[in-house]
Structure P
């Protein structure tokens, strides 16, 4: 348990940050999952339309350091590659 005032304040701040980080991460994962589901159902055009929403969520998470910059880049690259592959097989 925190004893000093500054330690107590830091605990409160980290709890607030955790809520924001969780919200950003969930939003990112939700959009990625939606794109994956669309690709499974062979709805490539709809997945392509959702790609910009996914990029926005991923970039926001990276900007606020919820995820690392390279993780964001890798995730975006894999998403676009999966959509490109689905287009070719369509």
Structure Q
């Protein structure tokens, strides 16, 4: 399993576990319907923010990997050109 697959599995498990845990906690906590709806809305907003943060982090890492790969490919091409010209 590659690092990207491990990271993806971790993020998926983290998000799923957080959602399930939050729902279970809210359903077992005695409160009025209005308070429960407000709490659910707040938890949803928090998860959306966390998901957006993970998305941005993953996007930045992907962009970094792409840049590094392009540099390595350019270096390999330059080396190949040198070898061919000699």
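No lab work stands behind these numbers, since they all come straight from the coordinates. Keep in mind that what you see is a predicted model, and the values were worked out from it rather than measured. Cβ atoms are built from the backbone, for glycine too; each structure is taken alone.
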Structure with the greatest value (metric FRET efficiency 1/(1 + (r/R0)^6) of positions 25 and 73 (r between Cβ atoms, R0 = 30 Å, to 0.05), set P, Q): P
Answer label among P, Q for the case where helix-only ellipticity at 222 nm (-39500 (n - 2.57) for each DSSP H run of 4 or more, over all residues; to 500), calculated from the coordinates, equals -30500: P
On Cα Rg over 2.2 N^0.38 Å, which of the structures labelled P, Q is highest? Q
